[in-house]
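Just below sit the structures, each encoded as structure tokens.
Please treat every number below as a calculation from the coordinates, not as lab data. Note that this is a predicted model, so its numbers are computed, not measured. Cβ atoms are built from the backbone, for glycine too; each structure is taken alone.
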Structure P
Amino acid sequence: MGAPIRPTVYVETYGCQMNASDSEIILGALSARGYDPVNGPEGADVILVNTCAIRDHAEQRVFGRLGELRRHMTRDTILGVTGCMAQRLGPELLARASHVSLVVGPDGYRALPSLIDRARGGARSVATTFDATEHYEDFRPRRLAGVKAWIPVQRGCDYRCTYCIVPTTRGPERSRPLEDVVREVAQAVADGLTEVVLLGQTVNSYDDGHHDFADLVRAVGAVAGIRRLRFTSPHPNDFSDRVLDALATTPAVCEHVHLPMQSGSTRTLRRMLRRYTREEYLACVDRLRLAIPGVALTTDVIVGFPGETDADFAETLSAVESIGFEDAYTFKFSLRAGTPAERFPATDTVADTDMSARLATLIATVRRGARARNFALLGTYHEVLVEKPAKRGEAVQARTRDFKTVLLPPDEAEVGRYYMVRLVGTTGSTFTGTVVTDRDARGTRALPMASIPLAAAG
């Protein structure tokens, strides 16, 4: 007799790196229970949509996608919704999508195999209870990020910014024990990965009761085989002197920090309950640049927050120009039910036309500054890690330590390897490069590094 046919599972991910990490946890858990991950919904026995709830647009996209997935389902297909949108809507999702059998929040993935089994018998389930002790320590994630490992070190958030749904969808902040994080990092190295990204809603507020984020950075950076260490997303308030010293003295720490600003206006920041002023954010930028020379900064900015005036927006623009962000994730304000921003009076609402105009101006400002700086980098040399084939054209995509995207000819570079490259062209946002095989900028020999095997991907 032949081997039994294993059931298949497809996971489609929306949202942030934490959601991507959760998808790896889900796939790892189901793989251990006999499921084979597949790369598309066609013919999959189980389809899971791992969701984001940070903006209304993200949720509407998911509802549209759930409708589209009907055509890939047979009578026996199990369709589930996981993640933040599942946590926020709970039973409402079952009522709005009759073909969905499972609604599972971020703390409920341990129950997924049994819930799927119940769904095969016709049961529809909701699992959205918070578990302050759940870190999935006994799960082995199925890595999907190719040449890097997402390592969640913290779940939930205690900051409660007035616009943010995360405390509702992911619960209160709690940190993993340092030794468990180090164990997972060591396993990632054993799987052939040399770059790790530490994840948390406010990752630099990490505190397991015995160690802070400075201890964590040093411990992870000391794991043999780790060559690049990144983290996201930090809060400007939590860069203590200890943390800055750890970042400055740990060689694996990359010269890039994603530092959410949200607004450059102190008045707006106070209404957002961000707990820092414009001046304090600018001081944080200065301290980071002193600690990590040459650090590249990226950020998040919201336009059209309730009550934002033209003067407030002008302060945001001036902050963006003075700081010189390499890139920014920019958004129009989206009111989320259950957030404190619901309590602002309707008269504070910024017209959508004004939000759209401000967003276009902000994007143009960010791109103009980044473009000028990127053209000035032409001819310089950088170490890159090749991450994946480029989406367009005959090229592979690589990243510098400071998170710039470089496209290389596929006959010069292989996915999973490090190279020294010279930047020879730019669109203003991404670069083209050529591998240096003779001499680098210091006049020394610069050859491609040893091959690094990829972890298995679903």
Structure Q
Amino acid sequence: MTTANPAPGLDHNRPALSVSELSQALKRTVETEFDHVRVRGEISGFKRHTSGHLYFALKDESAVLDGVCWKQMAPRLGIKPEDGMEVIATGRLTTYPGRSKYQIVVERMELAGAGALLKLLEERKAKLAAEGLFDLARKRVLPFLPQVIGVVTSPTGAVIRDILHRLADRFPRHVLVWPVAVQGEGAAEQVAAAIEGFNALKPGGAVPRPDLLIVARGGGSLEDLWAFNEEVVVRAAAGSKIPLISAVGHETDTTLIDFASDKRAPTPTAAAEMAVPVRTELAARLLDLGRRSTGGVQRTLDERRARVAAAAGGLPDLPMLLGHATQRLDDWSGRLGAALQGWVRVREQHFHRAAAGLRRSALDQPIARGLERMREIAARLPGLVERLIGDAQRRLASSAQLLESLSYKSVLNRGFALVRDAAGEPVTSVAQAMPGTDVTLRFRDGEAPARIAGTAPPPTPPVPKRAKRGRDDDQGTLL
């Protein structure tokens, strides 16, 4: 007796499905059961296709999940995906029938916790610092009063209104706004392009080139401010030829652009305060400096006048000197005549006494002739003395006239002026009278300050020195 084969199962009554039908059924089942999921994993194999779609994989220690983000959703991710970044992806599961695989269609992405985000931030900061982008030697001094200020920020937020309002209160300036997105996909590229665009403007062009840049954004979370931690923004700020102020977030927020900028402001309003001084305070300071400068000049002039007056008081009075000299001459001339006559009488008496002791017979005739000669000399002596005194008086008068003519006071009386420089020394040549030089003009009845106007004269060519002629040592000299 043979045993019959077992009867086939009842499954043969099910209809056979095609591969496409089974794939579509699986797709519907997966998309229905997992229409909204949040998956945590590390990004691997990230690639941006030319179509704009993003392809990557999420993995952990034991599994891998393919992921895709369509072009329309990429700008809304909130972060810029990179390999090695641990993220939490939000989206829905679906299948790709063409390869019999399932994947997650990501609609939103965030870093997996603040710790991972801060770790990435510290690694990027250390990398850029090692390249020297944060060196203090690269930072420049902000202009004291910029004519044009360029602002890189969102055109619709409260930040630009706060900056414009603060500038108007302190010192109104010409402001150029470069509108950019300050959050989300593409924000970092727009900010970097704005900084580079301002630097590319040519001085004197149709659009004025800013003297100062402000990159500003309001406060937010670390994820919201992440665009200002991107390398492209940091490198653009560090490479800016125009001094740059970063004003991203509130006082406690810190981004990498703060380290690369020339100055960090705690808020956008504080950035406007750093950009320009207060006009009223500046005007008051200028007025105070003007008063102090005028007072200093006045004190200097008063001091110089006092010194000139003291020096003038120490000079001798010429008429008085001449009067004293004339009086002494008159006194001496009067005494000289009397002294000569007394001397003649004394000598005559001595002569008579000596002659009385001699024999009158032998000396009468010589003595008589001598006495006669002496009488003639005595008679002529007063006239000679008067002529000598007259000649001396004429020479003294001539010397007095010459001294008077050589005195600068007589020149001042004829309408001329004596010019002295700031040191009180006489100005005797055009080369000393440089334009803008402060001088003092001395007139007959006083002094007045003045300043040399005009342009500097061309330099006088040097006069060649004459060669010294040789001289025979044996030749005498008249001097």
Structure R
Amino acid sequence: MSSMSEFIFFRNKMEAAGVNEAAIRAFEQNYHALERDENGMIAEDSIKPCESVPDFADVAATDEDFSPELLAKTVVIKLNGGLGTSMGLQKAKSLLPVKGSTTFLDIIANQILHLREQTGGMVRFLLMNSFSTSEDTLEHMEFYKDQNLSGAENIELMQNQVPKIDAETMLPVEWGKDPNHEWCPPGHGDLYAALAGSGWLDALIADGVKYAFVSNSDNLGAVLDAGLLRYFADSDLPFLMEATRRTEADKKGGHLAVRNLDGQMLLREVAQCADEDLEDFQNINRHRHFNTNSLWIRLDVLKGLLEKASGALPLPMIKNSKTVDPRNRESPNVLQLEIAMGAAIESFPGSSAVCVPRSRFAPVKTTSDLFALRSDAYEQTPDGRIALVAERAGEPPVIDLSDAYKMVDSLEGLGMPSLLRAQHLKIRGSVRFADGVKIVGDVSFTNTTEETKWVAGGKYQDEDIML
């Protein structure tokens, strides 16, 4: 059976499910890359470190006021497709409380409202939801109905879904026990196909919108910045990635590099790194710039590139091997094809990056991240961001919680020590913090018994404590 006739089964399945043509073409491109045995790997000897990244302080004034003219041409897009399943949640991760009862979505909404109030402009705003997060998100955003921040027709950009591939037959997998498991998200690189296929790209351009600022909903440091917006507009760049200096806390994240062959800047994700290159990948002194997944995109340029590429940007395909039911290891093996949003830095001729301060990057991927974010090492700024306090000089505390704290519920009784001056906190076993605990430097607490042990109030500095 030829590859062309094989793909017709995927096309038929996607069309029947109402998937738009742009998403179908993007998936077809990835499927054929899979057939060609392309694995998306980027070998260490094919790249060199990215050294020449302009610094935020050199290109954007921190006290710059917003230009009403530029704001009128800008849309803020938040990627909001993720469930917090890895932390025990069954709804959008953005509905998780961060500070008190205030959720990610509340903080994001307040950022937009603050910007509108501050500038007097109706800043455009979209949430890229997935089929898993749409209902809960839209219900929560009804709270902001009077502020014009609710309703699918006003704020929702729907992420596409693509079929999982049966690893044995290379056809769309079938799983009658739960047909929902036959589908998967195509990664946040779906942004481009979703914008085009939904009609939002044409609608925004027709309304005079030229610039898009895109970031993750779990990165509360990523807010629209007046200086960066002006720099992006004045530079006439088609695509700008916000990067920051890597630390031990994010050595597993995608980094910038330069391809030896043609000098093109690119993004390498850990899934594109062979085992033998992993040590170099995680070397934060070699590959120093980390992708924050905050991007600035010229929408008119994007439209032109999509038209030239028949509706699908040529982004590197990432292949993930899974089981059709992720909770059932005995279920059939499948392949899930994904693309990374930041990989488009290769697709926009003349694209660039900027090294931003750590204050623009405060993501939550694990309960360790959440524990840190809820601490006094972070504060909520007047413009609505959750950022590291100035005293930390841009260096986040590294939190290492054992698997006993993998789920959000396990944090509720843990207590909260001061992490203002903490460098590294490691917790093993069942531990509870009394009021007044202060962590300074590198500290670990270990309890090898089944009984919960309390940590008394006081300062703990550069020590390993057995409870």
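Figures for the structure shown
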item: Answer label among P, Q, R for the case where helix-only ellipticity at 222 nm (-39500 (n - 2.57) for each DSSP H run of 4 or more, over all residues; to 500), calculated from the coordinates, equals -10000; result: P
item: When mean count of other Cβ atoms within 10 Å over residues 150-157 is computed for each of P, Q, R, the largest belongs to; result: P
